[in-house]
Structure P
Amino acid sequence: MTSIVIPAHNEGRVIGRLLDALLADTSSSGPDIVVVCNGCTDDTARVAGARGDRVRVVEIPIPSKHTALRVGDEHARGFPRLYVDADVVVGSADVRALAGALDRDPGLLAAAPGRDIPLAGCAWPVRAYYRVWQLLPAVREGLFGRGVIAVTEEGHRRIAALPPLMADDLAASLAFGPGERRVVEAARVVVRPPRTWADLIRRKVRAATSSAEFERFQATGEPAGPARPADGPSAGRADGRAGGQDAPAAPSARTGTADLRALLRARPTLVPEVAVFAAAALAARRGARRAIREQDFSTWLRDESSRQG
């Protein structure tokens, strides 16, 4: 049986649309769905519980996605197993496509759906940013930034060994080699972007901060920060090798100037959009400096505009 684990912290406004999409197909036995409400102060548990017996709701007092994922694992019943963010939308047919891809290929350990980002209603700079972002090779090929990852039992063992990291989806993606992971374009997920420039920068500051923590983990094998919970064994670097001076270069999804130059050579009309992208990246790095300096990798800068409507 396919299991779906949904960690949810104050997602009462949006979790209903995800659950309705997952429950829409009643022609066959549906997946096992576990919603872990972590530290919620809104009606997330009530909204999820109203969807009936096919959704099991677990409540924990700690507002921690990592803890919620581990608690979800304790309640989930089968594999393949999907981890799904509460603010995206993925349907039952997409779940079957991901599970089918994993079942058919014994060498495949992890999969994620193709990404749809509805940009209507977003400010022009936000649309410009995402036009560039979606064209980057690492973004197209990686499993991160989709809000959905499906794993086999073996794949689950690999990501379960990772310590708590803010960039959990990036770490999970890079835990698998190119032949072990796949984007299944036949499956689709709707990821709603921020609507305003300010909310985009908040999201990018969080990404820059979490990337710094992840890169430290790759180099040392230990999560950063003075107060990280030790609720999971460290697997060393995300590619399964211990860090250190003599270790091979770790896999990375960071965008460099060479990536942007290559994009401009292929699509010279994107000069304005690339300028916006670069401005967002610089603003995010400036905004993340204090958190990185203070080793604050627990403050979650949440974008609320993508949760409206």
Structure Q
Amino acid sequence: MSDEYIVDVKDLTKSFNGKLAVNHVSLNVRRGEIFGFLGPNGSGKTTTIRMLCGLMIPDSGTGQCFGYDILNDARKIKRLVGYVPQTFSLYKDLTVTENLEFIARVYEEQDYITRARDLMAELGLDQYRNVLAGRLSGGWKQRLSLAAALIHDPKLLLLDEPTAGVDPKARRDFWNYISQLTAKGITSLVSTHYMDEAERCNRLAYIVYGSLMAEGSIKDIIKHVGLITWSASGKNLTTLADTMREQKGVEQVIAWGNELRICGTDAGLMQQAVDSQPGFTWQHVGTSLEEVFIHLVNERAAQKENV
């Protein structure tokens, strides 16, 4: 494995009760980057992340994490990984301090009291040190989960939809802290449904119904998918939307504030659709990650129907 990559896997496959959850996924993660996983619910994001880092054994496939084999060295890998699950999983009837000190002792931190205190200070949890974890708001529970994941000084963070149900300010504060950790050399794997969060990642992987549909930087993925996007402004956009949905080559029709956006991959057919409605002001615009996401979900759904 190249020193540039801390995760390098090929053809990972996983099934549960005969149902294929991950289908021959191959990818790599660079040291010190934020790598994002996008995909609909049940698409295999969490399963893939866990297999990448030895937290779950694949049915088939090969790979390494930190130079350790994901099939045979899972225990060594786990010591280097911090995991923040989607749902709060710490002890609700223990205080913030008690939770962190307990986790530190599990990881055999010699000065567990100091380690817990330092992390509380770093993440602003001091004011809640004696509060029961179950009484914290969603944003502070998230911070406590992150502190617990960092207690043993991991080199890789797994963040499974960490800001679901959290207010915008808490989300921003969380991501600012993740960026600080990245600057220190910690790598993060993040699954998310928020497009603005995806834009904070260095690279992304779109996983749809178990299959890797695209992988790379935002610019590379948008270019690879090849969607052409037009926006229309004017009156009667609702009527225009109904008309555009019937036009050949138009894959998506989206209300976008005071505009209407249409997307498709055939430039010629898109141009014909635009030319057929001269009563509106049309403008060629950049394609968003959300539009790419919808395109890939629809593409994979069509593939499954044709199997």
Structure R
Amino acid sequence: MYEWQRQIQAIVDKIDECIKTCDDEALTLRALARELGYSEFHTTRKFKEIAGMPLRDYLRSRKLAFALKEVRDTDKSLLDIALAHGFSSHEAFTRAFKAAYGVTPREFRERPRPVVLRTKINPFDRYLLGLGEIGMTKSNDGVETYFVTIPAHKFLHVKNYESNGYWDFWQKQNAIPGQDYDTICGLLDSIKGKLDDDGGSEVNSGSGQLMAYMWDPEGRLCDWGIPRIECYGVRLPADWQGEVPPNLQLIDVPEAEYLVFEHGPFDYEQENRTVEEKIERAMAEFDFEGTGYCYDETPGRVLYFYFNPARCWKYVRPVSRIEG
């Protein structure tokens, strides 16, 4: 039933891999269709049916997203960037860039501002499709816990007062014009200077984006019985002075202490639910005795949730010292 979603996911993964390696020959419709074993017409039709856009448009917009980051973060010549991403000339690149982002590459390099990048789609997600975990857990790694002091920073985000969980968050956000998944993630992906950005380009996986929970008396009760608002955003340096898009909010987060619950790399399809249960159990059973700390549930405190199966599953929960 989900075989085509799997195959289109393989195409999507292949596209990003080839863009990263500048392998234009493997990015032609003929090459991608051959990899699936179907005709170009059938591959194009199924891609649009599942991804919601023509393969040609997706490929071009992903190339532009990768190119924009090179314009933003490197001193490479614009011509070199254009040619590396399959554009025939500086002029062709400039026309496509301006049509997509409303600004030329040169103007963007001189004054970066938030624009909506085409983030990587994910047509085959076992949990989103309701398939759940495969159930062949391979890792016996436990959950590491440790206290950290995080310096003052800013948090650029969108929040939802009604959602309950990641999927519900985006389902509700998608009903709000200008605050849907593609728009918000695309904007955040374009922001320069994210503290958690390791140079990747996949949503919530190396591009500095993360879920967060903000303690607020007006929020829903979370699984731990604490009122909270769900947020999605990026951490930025305390002195960040960039432009704040009108559909996002920026707050200052002071230096504070946190307790981290971290699980190492895991197989998303096989272990996601198992790892989630391990983390939740570790948080529920953590013994503060002798540590001198307790959870800090003061309104305004922020809990960060990092999710990158290739690296870790991590909750960073605010704590405070116990007086006396």
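Rule-based calculations on the coordinates, nothing more; no lab input. If you're wondering where the values come from, they're calculated on a predicted model, not measured in any experiment.
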Calculated from one of P, Q, R, Cα extents along the principal axes in Å reads 72, 44, 36, and the structure in question is Q
With Cα extents along the principal axes in Å, for residues 20-155 alone derived as 47, 34, 25, matching label from P, Q, R:
Q
